[in-house]
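S.K.: The next part holds the structures, each set out as structure tokens.
Just so it is clear, none of the values below were taken in a lab; they were calculated from the coordinates. Note that this is a predicted model, so its numbers are computed, not measured. Cβ atoms are built from the backbone, for glycine too; each structure is taken alone.
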Structure I
Amino acid sequence: MLQQTQVARVLQKYPRFISRFPSFAALARSSKAAVIRAWSGMGYNNRAVRLRELARMVRTHYGGKLPSDAAELQMLPGIGKYTAHAVACFAFGQRVPLVDTNIARVLGRLFRLQDRDPWRAAEWALPTRKAYDWNQGLMELGATVCTSARPACVRCPVVQLCPSAFVPVRRKAATRKTEPGRDGVPNRIYRGRIIELLRRRPGTGSGVSEIGKRIKNGYSERDRKWLLRILEKLERDGLVQSRHTGNRRRVRLAS
């Protein structure tokens with residue numbers, strides 16, 4: 001839930017979600033549509049689908065209990081290297097290295113890594129005991145002291161060991177990323193609007209033209225091919241499903 005989502009919003013949604021799906025078994029038994037509806041307000045609805053897939057795999061292959069090994073965790077849907085190591089360390093007390101943006105910055109400055117792999121440095125520096133405290137400490141150091149733009153070297157606990165201390169930070173030129181979209185609005189926004197519309201339309205769902213008029217001002221038949229591409233991508237992602245009734249196509253949340 002915390003992936004690219006504000007903590008304040010997660011604090012509101014998490015208790016409700018856990019109340020609705022208190023176990024992996026409960027989540028695995030639920031339909032995609034039920035999970036997507038419960039995810040309302042969180043954005044990035046693919047995460048809800050992957051979480052349900054993860055629950056089904058945990059129920060089938062691990063007896064309903066999340067594995068504690070980072071390598072096994074990384075094989076689950078939606079779990080990358082960072083999340084796998086974070087869960088292994090913080091939930092299960094495993095001695096594993098961890099690299100997020102803050103840790104990568106701290107290690108990069110401390111060991112002058114430049115473009116070298118920070119995971120190797122994190123593994124080399126990992127103490128034999130208290131990996132939980134170590135990883136939390138590195139995170140906190142990067143978030144509060146060794147910050148990106150204005151590191152507070154004067155109050156850093158490892159300033160005497162750091163070759164980058166008090167060296168002026170070189171700001172990288174910002175590169176603007178262009179997103180595919182329509183009329184200046186990114187497609188990801190339209191995707192979110194479609195899911196939100198279908199959340200409120202259980203049962204038979206909505207027609208393509210109806211969806212278009214609801215999500216885009218000035219929708220016309222010129223936009224139909226563009227909208228169909230978005231709907232097809234949502235269907236491939238497992239978020240929606242469609243069926244044809246005569247010459248009409250109806251779209252609803254995946255079941």
Structure II
Amino acid sequence: MSEAGTLIVTGGSRGIGAAVARLGGARGYAVAVNFRGERAQAEAVVADIAEAGGRALAIQGDVAEEKDVLALFDTAERELGPITALANNAGITGDFGQALETINPANWRRVLEVNTIGAALCAREAIKRMSTARGGAGGAIVNVSSRAVALGSPNSWLQYAASKGAVDSFTRGLAYEVARQGIRVNAVEPGLIETDIHGNDGGAARLAKALPTVPIGRIGKPEEVAEAVLWLLSPAASYVTGATLPVSGGR
């Protein structure tokens with residue numbers, strides 16, 4: 001068992017999730033790298049962690065499917081040791097560029113299932129294992145939200161912004177619910193970050209167009225979000241719960 005325990009990172013095969021997984025391995029966690037379809041990318045993250053001297057395992061599963069979430073947590077606990085940390089990172093944007101008047105209910109439903117129900121299912125299983133009321137040693141959960149909550153993402157990712165607004169509310173409510181069970185729950189709100197989440201709507205061109213709206217004057221890196229996530233998971237943030245931390249360059 002790793003000294004820091006086991007960290008589960010959902011959506012850990014690329015972008016912010018991969019950065020969180022790698023940094024978690026460097027900080028002493030055994031890391032369960034969850035992925036839905038990108039096996040080769042997830043295995044590459046695991047290989048990077050192992051090469052740096054850590055322990056990691058790639059575990060496939062769709063967080064919107066309860067049976068997959070149960071298998072993820074059972075496998076991680078069995079193979080890597082007690083769960084002490086969860087980075088609820090898995091998320092999808094849904095279709096880009098649709099105004100509400102052209103709503104696709106199936107698109108909205110899938111986004112909500114992954115981004116909100118998926119986060120809730122993973123948090124539920126983490127709590128079952130961490131809660132001091134259930135014999136656990138406590139732990140921490142960080143939900144990955146988005147600055148889209150504040151900006152609304154009109155005419156682009158309205159469904160995504162709405163789902164992440166739910167994540168922020170969920171974070172606050174759950175933090176209060178489990179605070180006396182030795183579990184802290186916080187969220188980060190990444191802004192414009194260099195990941196392939198922007199690939200279906202212009203990618204680098206879209207980021208460049210939005211750059212003037214970032215007070216700090218540059219696009220963020222996944223590793224910068226990972227630092228915030230790992231801080232919130234760590235004992236250094238022991239008196240922080242129910243908080244939502246923007247990681248957005250001031251945007």
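S.K.: Which structure, out of I, II, was Cα Rg over 2.2 N^0.38 Å derived from, given a value of 1.25?
M.R.: Working: I: 1.25; II: 0.95.
Here the read-out was taken from I.
S.K.: To test your reading of the models, identify which of I, II gives 2.0 for distance in nm of label points 7 Å out along Cα→Cβ at positions 29 and 221 when calculated.
M.R.: Derived from II, not from the others.
S.K.: Between structures I, II, where is relative contact order in percent (Cα under 8 Å, 6 or more apart) highest?
M.R.: II
S.K.: Using FRET efficiency 1/(1 + (r/R0)^6) of positions 77 and 101 (r between Cβ atoms, R0 = 25 Å, to 0.05), single out the structure from I, II with the greatest value.
M.R.: I
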